[in-house]
Structures are given as C-alpha cells and as structure tokens.
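Undergrad: Some structures to go through are shown next.
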Structure I
Amino acid sequence: MTDFTDLILLVGTNPLPNYVVAEYFLSQDNSIRKIWLVCSEKTNYQAGTEELAVNLKALLDQKHSSIEYGFVYISDISNAKAISQKVNEELIAKVQDGAQVHLNYTGGTKVMVNHIYRTIERVERLKTTPESFSYLDARNFCILSDTGTVIAGDLHDKVRISFEDLINLHGFERKNKYSKSIFTDAISAFKELIDSDCLGKYFDVNDQGYNRKLFLNKKGSLAEKLNNLIDENKEILRKYNCNDSLKKVMVAMPEDCKLFKFDNGCNLNENIGKKFEKTIKFIDGRWFEEYVYEILIKKLIDKIEKEYISMNWEIRKPEENWNGITFELDVILMNGYQLIGISCTTDDNAYAKNKGFEIMLRTRQIGGDEAKAVLLTMASSSVVDKLQKQLRLETGGSDNILVLGYEHLKEDILFDKIDNFIKQ
C-alpha cells in the first residue's frame, strides 16, 4: 500500500516505466493526490520529453481523472545547479505542508537522477526516508525501494497496457487500418504444408513453386506497385505449371484472389485485377505472420485476452515531427506491460539479419529494456544459430532476441519456443 500523497516521476525518452509505476501505485489506494512530472525542455543540446509527459498524463487520466499534475521543465539536464534550483522553485516550494513525497527515479538521465534525489533528500519538511525513493527493476519487473525492499513484485499480472496505448504514450500513431483476414483457408493450407514438411517445395522455383523474383524491385524488396507487374510478367505466368504445394495454397484462396485456377490444368486468372496486389503480398510473406498470429491466439487465449495479441501494425509519428518515417511490426504480444515484437521473413540470411536488427531496435524503442524480440525465418538450424550469435554480439550481448528457423515452424514447436522465451 502507498503511504504518500505526492508521486514524483522523472520522464525520460521512454515513458513506459513512468506509466507502470504510476499505474501500480494509483491502483493500490487513493492516498495519492498529485503526480509531479519532471521532464527536459527541448533545446539545441538536449532532447525534450515534454510531449511524452503530456502523453503520460493523458493516458493516466483515462483511469484516474481526479489526480492533479505538476510539470517541472529542466532547461539544462547537465547543469547540477540549474536542476536543483528548478526543482526547489517549481516542485518543492509548491508541495503542500504535511504532504508525503515519493520519488521514483527510473526515468531521466544519471545527472538528473543524482541531483534531483539529493535536492529532495535534503529538504527536512518533506521527511523522506530510504523508503521514499524507488526504481523499477527492468529484469525482475518489480519496484524496489532504496533499502532493497520489494515494494511491488512481478508486475506482469498487476499492470497491463494495450499496444495502441503504448504507441500513443510515445506519440506514435497507427498508419494502416485493421482488416480481418480473408485468407483463413489459405492459412490452413500453409499449416498442412508445414506439418507435412512440404513448405520447401512451395518455394522451389525449379519445380514451379512460388517465384517471388517476379515481383521484386531493383533493390530486392517486394515492389510497391505490384499491379504494374502483372502485365510485365503475364507471358511467364501464363506458362506457369504450379507444383502441388503452390496449387494447394491457390485452391484455398478466395475465388477472386486466386492467381491461378485449375479448371483445365493450371491457368493464370486473367480477371484478378485489383486483387493481384493483395494476393501477392499474402503468398509472398503475409501468410507467415497470419500463421504465427493464429497460433498465438489459439494457444494463449486462456491466459491473455485477444486484444493484447495483434498483427500488421504500420506505425508513424505525425509527419511534421518525424519526417513521415514509418516502420512495421508483424505480430505483437503484450505480456502485461512487456512488449514482445515478432518479425517474420522468408528472405535470405543477409536480409533476415537486417530484419533482426530492426525488430530489436523498434521493440526496445517502444517497450524499453524489458521488451523482447523474435525473428522468424526460413533458415536452417546452422544459419539460425549464427544469426542468433551475431545479433546478440552486435547489440551488446542482449539476450532479448530469439531467432527461429525452418525446423521450428510446426505449431507446437513454434509456440513452445516463443512461450519459453517469454518466460525467461
């Protein structure tokens, strides 16, 4: 239980720990009357966290509308005197007599933490003790006081946040809209290929399997304007004779999305039209993330509500603030407040490595040090081991990345690997 009236939070570049701490304390009792958000002003020499502090207040307001807020803006986070003076004038002087304060110093720079801590500690009327100071332990998901006392044990079950709220907290927004999959039967077909060890044949170009090279741009990525390629490749596609694996997928596709039909042999669907782009994106790789998503929904539905498992999020910040840069997360799992981001690729080793770096960067950017990343590939076990070592080595020995390959794709194996990784 909390026994303080004023909670002080240092807002760093990742506001998630601030949310977790505030939400936990606010959920325990109603003694907290005010939350102080200490953030940095944006200057030519430092990143500002004012916007993040405002986002944090907005999210907390949704559940705790009666709480008051105080904002303290630090103009120079490297200047000890300026930090102390600002905290004295804008925070300590405004704390009501008889109030009990608690500083959680998880966010903010080391200099901010040090001098704000000392400034508050020296004020006799605040009557602070070691129990008045705490931090969120990213490894154990618990809040510890300065005496080492566990104020809150494993917060996985105590604090939850949706992925939408998480990106809003960071000032991001979703670029694309959610759309229910129309390829359920085709996903079942891919599952049959995986279970029967025939997925490799689906990608066997020499045996008339799916040939993704027909739909790539000059950089080796799937072309943005795929509809232009159907005319360029019509003669090749008309002569195509799909192998059994590709045919199994095509037969299971919605009627107006079939690239090939089999009324009399294998024939190009000349009327596919606008559905061509959606079809190619699916058979090229979207099927992979839908397959993984369906497994997680099926296996975790008793433990985690469906709303905390999602897929295919294109994320951006407002264009004027971030130059319109977007990034994508294939599959997302929120384990309490811990983000697990999953990236799926059917590409070669070099591209898979880049995807690994990206998913690690993005999950940590949004989910902080607690976040984990999974890279799913079609690689052999030897390549998977090499990728795992490279990614861990080149990111400072992080053990928050799991790489899986072709031999791990069967449902039970895939889920067990991901589930065990999350529990570590």
Structure II
Amino acid sequence: MSEETFLSDDFLRQLIGVGDLDLVVGVPSYNDAKTIVSVLRAVEEGVLRNFRRERVVLLNVDGGSGDGTQEVLLEASSLAKSNESAFESLRTVRWITTQAAHNGSPAGMLRTILAAADLLHAKACAVIAASSKNATPAWVVTLLEPICRDKYDFVAPVYSRHKFDGLLSKNLLYPISRALYGKPIREMRASEFAFSGSLATHCLAQQEWQGEAFQGGAEMWMAMNAFTNSFRCCQTYLGPKPHQASGANVVAVVRQTVSGLFSCMESTESLWQAAAENAPLHTVGPDHDFSTEAIRIDRNKFLQMFKAGANELSGILEKLLAPATHAELMRLAGLDAAEFQFANSLWARVVYEFAAAYHRSVMNREHLVQALVPLYRGRVYSFITKHRSSDAAAVEADLEALCQEFANQKPYLVERWNLKEEGSS
C-alpha cells in the first residue's frame, strides 16, 4: 500500500493510536478560519446524536491555510473537550488534524481522507467542507445512513440552489453523466459526499493520483469510479446551498473540470461506448430543488467574452470542430444580444466534438481545453438570458431537454471519438 509515502509520520502515529473504527468524518479546509468552528460543532453534534455506539474519528485535512484555520480548530475542539457535552456518547469521539502533502490541492486532501479511512478500516466516511457555513448536524446522518443502513457505496448530495448557481454542473457534468453512463447525478463536483470503506480501498488502488482525471476534480473522479465499477450509488437531499461569490479563477475551474472529465471518459471508453442502462438513481428526498436566493450576475460580460474569444480563437476552433459546427459558432459571434441563442443541440455537439478532439490529441490538450472556455461563457449567457423570468418547472424542463439532447447525440460522439484521422471532417 502506498499511503505511507505521502502521509506524515505524526499523522500515521495518530491514526495508529486510534485503531480500527467504524466511521470517519473528513473536514477538508483551506483558509476557512471564519467557518470551521460552526462546521466542527455541526459535525460533532451530528455524530453524538446519531452514532452513539459507533467508533468515530473526526478528521481535518488542511490544504496549507494561511489564516490560522488549524489553530482555530484546535482551540475550539479543546474547549469542547473541557466542557460537558450536551450529548452523551457511548464511545470516544476524537478530532485529528493534519496537513495534506500538496498544499491547497483538493485532490491531495481527498486522497489523505481516503487513506485514513482505509488504514482505520472504516465502514463509511462522510466529507463535509469546512467552508460550508450552513452545515447542519443532520448532514452527517443524511450522508452516512445510506451506507451504514442500506449498503450504498457512494452518496452524492442534492442541494437547493439558485437557478443560476452551479451552471457548470447543470450545463455539462449532469447531462453528460446521464448520457454516457446512465447515472443522473446532479452534483458531480460537490463539497459534501460519502463513501464506503470498500470504495475507498478501490480508489486507493488506482494509479491516477497525478493524472488529469483526479487532479481535475477528485470528487468527480471518485463518483465516476463508483458507477463504472458496479458500486451502488445514490443521492441524498441536504437542503440549501447558499451561493458563494468565489475568488477562484473561472478559467482555471472550467479547464480543470473539463480536463478531468475528458480524461475520465478516456479511461472508461469501453463502458460508455456500450449502451447505458438509463435507470433512475435512488434519491433520498427531492432529486432537485431551486432556491429563491437573490444573486447578481453580469450576463452581458459573458456575451462579450464569448464574442471576443470565438473570434480570436477561430483558427484553433476550425481545427477542432466539424465545419458546420465552426460555421454556426462564427455566426453566433456576429449576432447582437437580442438574437443570440446558444441552442441545446449546438452545445451538445460542441462538447462532444471537443471531447473527441481531446481523445485524438488533435492539438496540445491544455490549449484545446482552454479554447472551450469562451464557448462555455456563451452557453452560460444564453441559459441566463433564456431563464431570467422562468420558474423552477421551466428551468427543470429545459435541463431535461438538454440531457435528452446529449443522449440523442451520443452516437455522434462515438463516431467522432473513433475517427482514425487527426483532423476534423
């Protein structure tokens, strides 16, 4: 086993001191000093209320915070130990904190949690981000119960989101996972999820830790590993997920996510090229929900960036896309805002042609994925404009139509993917 090569000696000593247990709750953090205490309290209460007989460790894996996150956590957990708990537990609940081998890397943090769960022979593990300021004690049992009680191996969350939040999942990850694998997972890149000990062991045995699939979205990679290797998957409703104005570079997020997705598609091509069994995914609670939270989005900026990017990258796009697709994009780039509509059918075709070009290495893969970013912005502009006044039912109907479009065009993806020549045709 390779865990020892990236886990610190001190962390290994702490794990050995714990011994075998039943449950792990991992709390990855990175500059979350303002929210980690509320998450800590929610996790502790959730464990003590609902898992009184189980042996549990609460594990914080930090990505190299510079705001004192770990110090705040240690102080808060020490205070909790010194006071009488309101919830009597029949077992000892321990907090362990460590730093991931690769600072700031979500992939490195998740790998550390997986290794800990495996070494401790945990039956189940939940992951709850330290940035989730609305985390509740109920999240712990909601995530772990499908594994502990119903023997599922991977539990994805369903959130109540604003209709314009999570647009990368809505417009790309959700429809493509349904079309290719028959698994309608709403949140492929989530900050909360759970998995069984057997899935953790399986994932640790993979050789993709430094590859684009894992680095591009560790939780997405894990979900795809689960449903392409016959592990039992389900979803569970966690409630509201407030919109967080992210300081993250949108270009980097899209690039990493798409690279990870396309890399996962390569490693599982024999599975998705076969006919997918499109069965409903078991969901505890509603399988979708939209909040009425008010958020502000400068949609015109998306249109401007699409136009500039499409025109600037026209020569590159011509190498990647079929002539008709390229021509349609160039036509869109010349339209004014009142006429602009990035149709579902065109978006599905663009994504599939990019995936096939990535597979055939038509050009440098990093540059290829970068060229998709302005096109995604055009799609986002169109989606926001179309649904400015739409209610939840209308948005959901359009998302269903988009999923169906991706499914209908799957034979086209297979055809493009299997082309022998490197150029577009």
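Undergrad: Given that mean count of other Cβ atoms within 10 Å over residues 335-342, derived from a single structure, equals 23.1, which label among I, II identifies that structure?
TA: Derived from the structure labelled I.
Undergrad: One of I, II was used to compute mean count of other Cβ atoms within 10 Å over residues 55-62, and the result was 16.5. Which label is that?
TA: The structure behind it is I.
Undergrad: Which one of I, II has distance in nm of label points 7 Å out along Cα→Cβ at positions 23 and 343, as calculated from the coordinates, equal to 5.1?
TA: Value 5.1 for distance in nm of label points 7 Å out along Cα→Cβ at positions 23 and 343 corresponds to II out of I, II.
Undergrad: For helix-only ellipticity at 222 nm (-39500 (n - 2.57) for each DSSP H run of 4 or more, over all residues; to 500), the calculated result is -11500, so let me know which of I, II that is.
TA: Source structure for this number: I.
Undergrad: OK, next. Of the structures labelled I, II, one was used to calculate relative contact order in percent (Cα under 8 Å, 6 or more apart), giving 16. Name it.
TA: Here the read-out was taken from II.
Undergrad: Figure out for me which of the structures I, II the number 50, 21, 19 belongs to, where semi-axes √(5λ) of the Cα gyration tensor in Å was derived from the coordinates.
TA: I
Undergrad: Still on this structure, I have one more. Just checking, which of I, II has the largest value of distance in nm of label points 7 Å out along Cα→Cβ at positions 95 and 231? Mind showing how you got there, number by number?
TA: Details: I: 7.1; II: 2.8.
The maximum falls on structure I.
Laboratory data are not the source of any read-out in this text; all were calculated from the coordinates shown. Computed from a predicted model, the values in this text were never measured in an experiment. Cβ atoms are built from the backbone, for glycine too; each structure is taken alone.
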